[in-house]
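Peer 1: These are the structures in question, set out in turn.
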Structure 1
Amino acid sequence: MSDEVNLLHMLAALVFGYLLGSIPFGLIFTRMAGLGDVRKIGSGNIGATNVLRTGRKGLAAATLVADALKGTIPVLIAGLWGPQFAIVAGLGAFLGHLFPVWLGFKGGKGVATFIGVLIGLEPLAALICCVIWLAVAFAFKYSSLSSLVASAATPIVLWLLGEPGMAGLAIILAALLWWKHSQNISRLLAGTEGKIGQKG
């Protein structure tokens with residue numbers, strides 16, 4: 001494969017991942033259910049956590065699964081042409097969720113899509129990441145803290161599993177995820193972050 005053809009395939013994988021990743025399932029599902037614009041309630045986020053604030057657990061679960069799948073599917077499809085294409089498609093999917101073209105590049109925080117990309121790339125790493133998330137959530141009751149710790153640990157997990165290329169991608173994704181959680185980090189430091197299950 002020539003360098004030019006390889007570059008075009010890489011670009012195609014990136015765009016394919018981005019377009020799938022940018023589908024705002026949380027917004028679509030809540031509107032279909034007659035609940036209006038999810039961006040006008042709670043945190044204004046389009047992810048499952050904010051969809052849950054509508055009181056519709058089923059919609060929140062559907063959003064969680066869909067947001068994860070839009071990370072997994074492009075990785076698996078692009079991966080048919082090689083692991084490097086899977087990595088690029090995963091980056092595209094994550095960027096699409098964070099910066100969807102359909103919503104003025106204002107998207108979600110990326111946790112579900114992060115896990116979805118991991119599932120497509122290295123299921124064992126995804127499982128370990130979820131275990132870390134659950135352990136931190138059980139110990140401290142903060143969803144945001146769980147996501148921050150799990151995402152930070154993921155590059156190390158991938159490196160230990162012998163996947164340095166995937167670890168490099170995970171560093172980029174984790175950095176973006178931390179940036180999108182900047183307000184949560186400020187609230188955690190101030191002691192004002194809401195805990196899991198906490199009302200209001």
Structure 2
Amino acid sequence: MTYIVALTGGIGSGKTIISNSFKKQGIHIVDTDVIAKKIVEKNMEILNNIKKKFGKKILNLDNSINRILLRNHVFSNKNNKLWLENILHPKIYEESKKQIKSTKSCWCLWVVPLLLEKKLEKKVNRILLIDTPVKTQIKRIIKRDKINIREAKKIISYQFTRTQRISISDDIIFNKNKKISTLNLYTYYLNKFYTYLSKKKYLIQIKKNNLTKFY
């Protein structure tokens with residue numbers, strides 16, 4: 001059975017940087033955001049349902065869905081958010097399981113931003129949190145997504161808090177203004193650690209007493 005490490009963290013915390021670092025070390029990455037994007041692009045039934053639900057305001061000029069516009073629109077309305085999650089997440093989870101099963105590396109990194117929200121924490125062997133101050137998150141997503149501070153705060157408000165994420169995490173990388181070289185060093189050591197754990201199945205139950213933090 002594949003040893004699964006879940007990578008989670010709030011929006012704008014730096015999950016992609018960390019997952020790319022592990023990928024360069026040969027670790028198999030299963031990214032739910034990437035899976036969601038492909039589902040929205042290629043599943044015609046879901047694609048048409050989204051267009052019918054939200055209309056032209058979330059479309060690009062070529063009639064494709066603008067994921068940033070869709071996300072911003074969804075996060076402005078809780079019912080719309082729940083509607084979209086209900087049609088997407090069952091398919092995301094099924095595809096995740098397929099990709100995890102095909103893992104060739106000694107352990108697999110499952111990137112799941114909504115790990116707690118979807119109650120998936122018990123589906124993995126270990127949880128790696130990318131922790132970032134809320135103020136830093138806001139600055140990053142305003143710059144990245146070209147939105148205002150009110151919209152940024154709204155998006156963050158729908159996610160679990162830092163305290164909640166920290167409480168269930170086994171390992172934590174604090175990513176405020178870290179250099180890429182520093183983050184790469186963290187993932188290098190964590191890869192060694194997770195490789196060891198994957199080969200020692202009896203250690204799967206080691207959790208809170210073996211917390212790793214990188215600051």
Structure 3
Amino acid sequence: MRPMEPELETERLFVAIPLPEILKDYLKNEAARVSSKYKFARWTHFQDFHITLHFLGDTPKENIPALYQALRKVSEAGRSFQLRLGEWGTFGLPDSPRVLWTGVSGELGPLQELQSRVVSATLPLGYRAEMRTYNPHLTVARKYQGEQPFPAEELENLRGQGDSSGEEIPDLGWTVDGFVVYATRMYAIPMYEMTEKFTFPTA
């Protein structure tokens with residue numbers, strides 16, 4: 001009988017742009033307000049809000065240094081750009097969406113370029129590019145469970161006009177000065193742990 005080979009240790013990784021803390025707090029309050037009206041099975045923990053650039057999947061720990069080296073080259077050739085929280089949207093059937101998200105606006109050209117360069121840098125390491133068109137967003141909730149069909153026509157009105165205390169909406173824009181790698185910690189709250197940060201060169 002052959003001895004059992006040791007299980008290869010892996011990390012479930014993805015590359016993403018984190019959201020600034022002030023906007024995490026803002027989106028947390030937005031989600032709480034929306035959740036009081038629309039029933040979804042799972043709501044994203046506010047510390048887990050992010051814009052995915054590339055999902056990497058289960059990565060052997062011994063391969064992570066080479067991954068970081070490739071991503072560091074991407075960051076060294078990058079430059080800062082501006083993004084802004086955009087409108088709400090959904091994926092899936094309009095009356096029973098599987099994902100509720102908020103989009104982004106601003107300098108989408110540099111964002112698309114960064115996403116493409118991250119994918120290209122990781123392809124030689126064995127990671128696969130997704131076939132679907134890249135659609136940058138922040139997932140807020142999953143799996144609509146309302147008794148009535150989801151009112152898709154109300155999406156454009158979901159953005160709040162301030163909170164009950166009378167505070168103004170903060171500036172929804174921010175400077176993207178780099179990106180990070182997150183590891184998924186199943187069943188943990190929050191679920192994503194930053195394992196490495198890559199910063200663009202300063203001018």
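Read the figures in this text as sums done on the coordinates, not as results from a lab. Everything numeric here is computed off the predicted structure, so don't read it as measured data. Cβ atoms are built from the backbone, for glycine too; each structure is taken alone.
Peer 1: Looking just at mean count of other Cβ atoms within 10 Å over residues 123-130, which of the labels 1, 2, 3 belongs to the structure with the highest value?
Peer 2: 2
Peer 1: Work out the source of -7000 here, i.e. which of 1, 2, 3 gives that when helix-only ellipticity at 222 nm (-39500 (n - 2.57) for each DSSP H run of 4 or more, over all residues; to 500) is computed. Could the numbers behind the result be given before it?
Peer 2: On the way: 1: -23000; 2: -16500; 3: -7000.
Answer for the origin of the read-out: 3.
Peer 1: Another one. Of structures 1, 2, 3, which gives 47, 32, 29 when Cα extents along the principal axes in Å, for residues 75-186 alone is computed from the coordinates?
Peer 2: Numbers: 1: 41, 37, 17; 2: 42, 39, 26; 3: 47, 32, 29.
Label of the source structure: 3.
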